Structure P
Amino acid sequence: MRSGFNLLMALFIILILAGASVLTLKYTSISAKHFADSYIKEQAEIFSQSVLETTLLKIEGTDRSDKCLTTLTLTSADGKFDADVNVTKYYLYGDDYDNATGTDCDSVKQEIQTEESNGYVLIEIVVQTNSSNSKIGSYVSPVRIVTRSLQRP
């Protein structure tokens, strides 16, 4: 009778160890997914800042008497992220407002009363993960970051 009791104790201990192992593996997989999602989100935020700077450079190089830059689409170098940029307003003063006669300028230019604020632009950037990229795939949760910024190029 004593050996039967020891067998039950051995089975009970094995079940406790198996349960602890399953909990440890589950916690490890949750932690790994959390770290991967956090890493991708940080990369998307950094890419969003880069897109903002690139947009400002493109706006600065665009002649508003020919056209106004209103939309822009960019993809990260590694293909993980896509960015859609909308320039919603150009805040212009005096002659700059009058000279902005190019394509799409009428829909986005806004006349202002102070020369100090001349040239500001209101930009909206939407960065999303590219799910067709093999590095993203179904491994991480989709990320979508929307940034609105008032900048002076």
Structure Q
Amino acid sequence: MLAAFVGAVHLLLLLAVLVGVMVILLASADEVSVQDLLALNRVYALTALAMILLALAGTTLWFWGAKPSTFYTNNPVFHAKLGLFGLMFLLFAHNGFRVYRLTLQHPSDTGTTIALSKNLRRLQKALIPLLIAIPVLAYLMARGIGY
């Protein structure tokens, strides 16, 4: 029963991360207003919280799920998935920190626009292939590929 509940929470948190990243990609432009930057910062914070809870739910499934932990521990596909998730979290945290620094530089400048660097936008778009690859690896892992 615990595995089914945590599995459902895991999937819902994955959807929350997907929605958060899509909102960030759609809300980011070459130039954004201060209000949009503050909203973008909030979305980064909520999505980071969802990513942390996603990792906790995944760890719970790993050690106390329906399958024994050796099923995951001995699977190289699982380790590839973990590595991609770690890379995605690092990229996301780096981008979020850069947006947070921008909000600190422009605390309440109303009516002004702030230019987002092309490098930041490029790193935001780099999350898309990771968000596609991780569920594919999860599907392969659940089917026993690599075990």
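Each reported figure results from applying straightforward, stated rules to the coordinates on display, with no laboratory input. For clarity, every value in this text was computed on a predicted model and none was experimentally measured. Cβ atoms are built from the backbone, for glycine too; each structure is taken alone.
Which structure, out of P, Q, was FRET efficiency 1/(1 + (r/R0)^6) of positions 62 and 78 (r between Cβ atoms, R0 = 25 Å, to 0.05) calculated from, if the result is 1.00?
Q
Given structures P, Q, which gives the highest value for FRET efficiency 1/(1 + (r/R0)^6) of positions 30 and 126 (r between Cβ atoms, R0 = 30 Å, to 0.05)?
Between P, Q, the highest calculated value is found for Q.
Given -27000 as the derived value for helix-only ellipticity at 222 nm (-39500 (n - 2.57) for each DSSP H run of 4 or more, over all residues; to 500), which of the supplied structures P, Q does it correspond to?
Considering all the candidates, the number was obtained from Q.
Supply the structure label, taken from P, Q, corresponding to Kirkwood radius over Cα pairs in Å with the calculated value 16.5.
Q
Just checking, which of P, Q has the largest value of volume of the Cα convex hull per residue in Å³, for residues 38-117 alone?
When volume of the Cα convex hull per residue in Å³, for residues 38-117 alone is calculated for P, Q, structure P comes out on top.
Compare mean count of other Cβ atoms within 10 Å over residues 14-21 across structures P, Q and report the one with the greatest value.
With respect to mean count of other Cβ atoms within 10 Å over residues 14-21, the highest-scoring structure among P, Q is Q.
Of the structures labelled P, Q, one was used to calculate relative contact order in percent (Cα under 8 Å, 6 or more apart), giving 23. Name it.
The value was obtained from structure P.
If we compute FRET efficiency 1/(1 + (r/R0)^6) of positions 6 and 134 (r between Cβ atoms, R0 = 41 Å, to 0.05) for structures P, Q, which one ends up with the highest value?
Q
On mean count of other Cβ atoms within 10 Å over residues 54-61, which of the structures labelled P, Q is highest?
Largest value of mean count of other Cβ atoms within 10 Å over residues 54-61: Q.
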